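Right after this note come the structures.
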Structure I
Amino acid sequence: MVSEKPNILSRLFSRFVAGLNSAGGVLIFGLVVMINLDIFSRFLFNAPIDGVTELVELSIVAIVFLQLGDAVRNGRLTRSDGLYNKIKDRNPRLAHAMGAFFDLAGALFFMTLIAGSIPRFIDAWERGYYAGNKGIIVIPIWPVRLIIVVGAVTVVLVFFGLMRKHLLALAAKGDES
């Protein structure tokens with residue numbers, strides 16, 4: 001594949017993606033602590049912690065979208081690429097063309113998700129939607145909806161970056177992949 005020195009913008013974006021991934025990891029750790037505290041509180045004092053269920057539900061969605069860009073960037077997104085790898089071994093140019101197409105398809109899918117998520121984020125922000133019960137615990141939903149939008153935009157940019165690499169490899173002379 002064509003090698004190029006990453007510019008400052010791509011390095012900053014890479015750090016941003018890694019930062020989102022790290023934030024997801026911190027959120028996972030927080031969930032583990034919170035769930036264990038709830039379990040011990042139930043067992044030792046017969047007093048569950050209010051809102052744990054709601055926080056877990058919202059956090060799982062947030063974690064997925066915080067870590068999705070890094071998973072795509074590092075090729076860890078679940079996929080079946082046995083046939084693709086065989087094609088890559090026999091015809092690297094065809095594999096790069098297929099890779100560019102697949103990355104474009106992924107970007108288009110997430111652009112559709114963004115188009116549906118932005119109005120839901122705005123609605124949650126303007127109307128003050130929340131999870132939980134007033135008087136017990138109220139958790140605003142808009143931060144998770146914002147994370148969905150930011151995570152999906154990040155994934156689109158990652159897919160376009162991957163597609164660019166495939167297109168540069170296709171444009172290069174010869175089959176050195």
Structure II
Amino acid sequence: MYAWKSYFVVQADYQHWANEVMFSALDHLQAEVLASDQGLFFRSIHHTVDHILVVSQSWQARLRGEHLAINYRILHNPEWRELKTALRRETRRLQGWLEAQPEEFFDAQIQFLGGDGKARAMWTRDALTHLFTHYAHHRGQVSAVATRLGAPCPEMDFVLYKREMERLLSEPRQAPPAEA
């Protein structure tokens with residue numbers, strides 16, 4: 001049997017890493033540029049990142065068997081720094097929650113209300129795949145716009161994440177200096 005749990009825990013870690021790469025590039029842009037209409041579906045970079053966060057919150061609620069009604073047309077986190085912090089916490093919260101789930105959870109179906117109010121069912125692994133590809137979809141849009149606006153091109157490929165993790169794991173750990 002494939003270890004879905006391990007797979008999705010790593011995917012959650014990757015989402016956090018990729019968000020950090022994206023934020024590093026976006027830090028080169030002014031707040032008013034982040035909030036300006038750039039022709040994205042949610043108009044601005046800021047609103048698009050806000051959308052990533054609220055969709056993550058919505059799917060996490062569904063995975064827990066809860067319903068979270070969200071208006072995707074409004075900006076939920078108007079302060080950019082607070083939005084970044086909230087998304088960081090959200091991805092780590094998801095990772096920790098996934099780590100705490102039994103392996104059987106990933107082979108089960110979830111029941112939830114869709115955005116249209118209709119009852120739906122989906123395999124947990126499909127819901128998580130959707131959530132993580134949703135992150136990547138919107139990060140890609142943000143990346144293209146940010147690069148066009150003069151920010152460094154964020155390299156967020158999964159293979160780069162894996163290489164960085166391998167490098168970090170291969171480095172010798174430094175013991176803290178002994179107190180005199």
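Hey, distance in nm of label points 7 Å out along Cα→Cβ at positions 33 and 73 derived from one of I, II reads 2.5; which structure?
Answer by label: I.
Rank structures I, II by mean projected area of the Cα convex hull in nm², for residues 41-136 alone and report only the one at the top, that is, the highest.
Top value of mean projected area of the Cα convex hull in nm², for residues 41-136 alone goes to structure I.
Could you figure out which one of I, II the value 2.8 for distance in nm of label points 7 Å out along Cα→Cβ at positions 17 and 81 was computed from?
Going through each structure in turn, the value belongs to II.
helix-only ellipticity at 222 nm (-39500 (n - 2.57) for each DSSP H run of 4 or more, over all residues; to 500) computed as -19500: which structure among I, II?
II
Given that distance in nm of label points 7 Å out along Cα→Cβ at positions 105 and 129, derived from a single structure, equals 3.0, which label among I, II identifies that structure?
Derived from the structure labelled I.
No lab work stands behind these numbers, since they all come straight from the coordinates. Just so it is clear, the model here is predicted, and its values are computed rather than measured. Cβ atoms are built from the backbone, for glycine too; each structure is taken alone.
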